[in-house]
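Right after this note come the structures.
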Structure P
Amino acid sequence: MTMYEAAVEATRTTVPLIRRFDPDVVVSDILTAVGGLSAGVDDRPFATLIPHVLPTSEAGLPPYSIGARLPRTRFGRRAWGAFQPALRRGELQGRDELNAGRAKVGLPALEYTHNGISRRLALVATFPQLEYPRREWHPTFKVTGPLLWERPFHDVELPPGDDPLILIAPSTSQDPQGRMVRAALEGLADEPVRVIATSNRHGYPLPCEPPANARLVDWLSYSQTMPQCAAVVCHAGHGTVARALSYGVPVIGAPAAGDMAENASRVAWAGCGVSLPRRLVTPRGIRLAVRKALGDPSIAAGAREIAAWSAAHDSGQTAAEVLEDFAARATATAG
């Protein structure tokens with residue numbers, strides 16, 4: 001069963017639920033097509049939540065998700081432009097596959113690509129500083145700032161001392177054997193820093209006890225720990241990146257999969273962190289990346305600028321206001 005075939009089957013069970021709940025608006029994550037299909041079948045206004053940077057392509061921009069930097073020269077823009085025909089073919093294929101699913105639930109085809117994103121409202125839940133400048137930005141795509149949530153958790157004991165605190169924050173879904181954590185503990189063992197690392201309850205064994213300047217815990221609260229940190233080493237999942245930057249903490253992104261390479265690249269481009277390719281996720285690689293993050297004042301300044309923007313903009317309130325306005329207009333139009 002393909003992704004869209006599964007979405008068609010899920011739509012048939014979701015539509016009755018929507019009818020019982022009777023919402024004014026359906027909001028669905030970009031990762032699932034079910035929300036948009038179900039809203040369309042029941043003729044409900046539909047908005048898309050994009051919990052990361054905008055993934056659509058544009059001539060002159062590098063392909064999304066591969067971790068390439070924005071070109072700085074005309075030659076670079078031409079080089080990335082050469083990829084546009086191949087990217088366009090992939091986008092058209094994705095459009096046609098979703099349109100086939102739409103047809104199976106009685107919906108008309110949509111001519112534009114990335115047709116799983118609502119053109120009535122898309123909430124782009126990231127920092128504007130991480131968005132590449134574009135020649136075209138759809139008027140209904142609204143950057144709200146990150147929408148962050150964290151379940152409560154108790155305090156953890158940090159390593160003693162006054163040296164800069166480095167948080168090692170691996171992905172909850174990637175690197176179950178702890179390659180990044182192991183490399184960081186070894187690489188930072190003799191550095192003038194303190195290290196707090198989490199295993200995310202994976203329980204992988206270490207070759208030896210953590211060094212004297214480090215602690216390894218099963219879990220911790222980012223919102224309680226990150227404000228005390230001088231840098232965060234992570235796999236560059238968007239939630240971890242956004243949380244760190246919201247506190248003005250530089251990010252060292254060591255991407256593993258999915259959109260992580262894109263996020264790490266955006267962090268480096270925005271001047272608020274360091275991108276560390278997978279092949280360099282070694283003790284020496286992490287040690288040098290941490291030295292760069294701590295030693296370059298412009299990186300800390302870039303992270304603080306984003307934190308200042310975050311403090312002045314309530315992302316949750318912004319998203320709620322945009323969504324409420326959309327619902328009011330949709331209801332008025334329907335009435």
Structure Q
Amino acid sequence: MASFKRTESERLRATPPMTDRRHALTPEALEMMDTIARTGSFAAAARDLGKVPSALTYSVRQLEESLDVLLFDRSSRQAQLTAAGTELLHEGRRLLAQMDAVANRVQRVATGWETTLAIAVDNIVAPRAIFDLIEAFYALRCTESPDAGPLPTRLKLRNEVMAGTVEALITGQVDLAIGLAGSPSLPQGLQCAPLGTLEMLLAVAPHHPLAALPEPLSMQTVAQHRIIAMADTAQRMDRHTFGIQPGQDVLTVPSLVAKLEAQIRGLGCGRLPEPLLRAHVAAGRLVVKRTEGMPSTVDLQYAWRAGPGMGRALAWWLQQLDSPVTRQALLEQHAGLIL
């Protein structure tokens with residue numbers, strides 16, 4: 001019986017030349033790997049990329065042949081990456097980010113405007129004020145010529161929670177992060193400035209057991225009841241928790257809107273921004289309870305990538321954030337969020 005194992009010399013002869021392997025690593029191929037990994041299957045990736053599944057499968061096989069490696073485990077129903085595939089995905093994402101950064105720098109040198117400005121906004125920041133800023137940004141026009149059209153900068157908005165907000169900035173996924181809690185330790189090249197202080201109050205539905213108890217509530221009393229917490233979106237950094245006591249039952253939700261809905265339904269207790277609570281307390285949907293031994297405020301920051309090559313889009317956003325009126329709106333305009 002013939003052996004299917006190749007000798008070392010046969011393997012070396014069969015290995016494609018370095019130039020062929022380099023040509024195989026196109027941005028399209030790297031995007032394809034990223035899409036398959038992100039969607040979890042070849043069929044879903046094909047839909048996302050606007051291809052038929054057979055064409056996508058063929059492209060993957062071509063890439064595998066060019067690199068002389070197996071990228072996906074065919075024995076699994078899902079698009080399960082091999083060790084080599086995982087490495088290619090990791091390095092491919094890094095290369096794509098670097099390509100985007102180069103294109104951004106070239107565009108910035110030519111016009112002063114970035115091709116893309118990525119912004120991470122923590123869920124605790126008022127969305128209405130963010131969209132007011134976006135609307136004002138899109139109203140700008142290039143000033144290089146009388147008939148200049150819209151700005152060449154595309155905005156990319158990310159919604160993050162707690163440590164996920166600063167992680168997006170530190171890892172280079174965004175250029176500006178708004179709503180960082182506390183005083184985060186930032187590496188060289190990043191700067192931060194205070195956004196303001198937000199009052200966080202414990203709130204429950206009128207029919208929740210805590211609503212009828214005398215104030216101030218102790219930490220031990222609150223710990224006996226389920227708390228509603230938002231999930232920290234950090235992937236690599238240590239995730240934070242806020243106000244959760246040891247042994248306390250927790251319902252974790254993805255957003256501030258979901259947290260508000262859960263507390264209005266009486267599914268648990270939790271702290272919410274005071275501006276967000278006003279309308280719901282006035283309407284009788286929530287009751288604020290005074291507590292003892294718990295922090296009632298959070299200091300928020302905004303941070304950005306500093307340096308001599310700062311683009312005009314980032315400079316515009318920093319100019320807006322330097323305004324006390326803008327910073328107050330980012331903390332106060334939760335009042336418009338009514339379910």
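Each reported figure results from applying straightforward, stated rules to the coordinates on display, with no laboratory input. Every value quoted in this text rests on a predicted model; they were computed, and no experiment measured them. Cβ atoms are built from the backbone, for glycine too; each structure is taken alone.
If Cα extents along the principal axes in Å, for residues 273-312 alone computes to 51, 27, 8, which of P, Q did it come from?
It traces back to Q.
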Output 15 (relative contact order in percent (Cα under 8 Å, 6 or more apart), calculated) maps, among P, Q, to structure P
One of P, Q was used to calculate semi-axes √(5λ) of the Cα gyration tensor in Å, yielding 45, 29, 17; that structure is Q
Value 2.7 of distance in nm of label points 7 Å out along Cα→Cβ at positions 49 and 281 was derived from the coordinates of, among P, Q, structure P
Ranked by FRET efficiency 1/(1 + (r/R0)^6) of positions 129 and 225 (r between Cβ atoms, R0 = 25 Å, to 0.05), the structure on top of P, Q with the greatest value is P
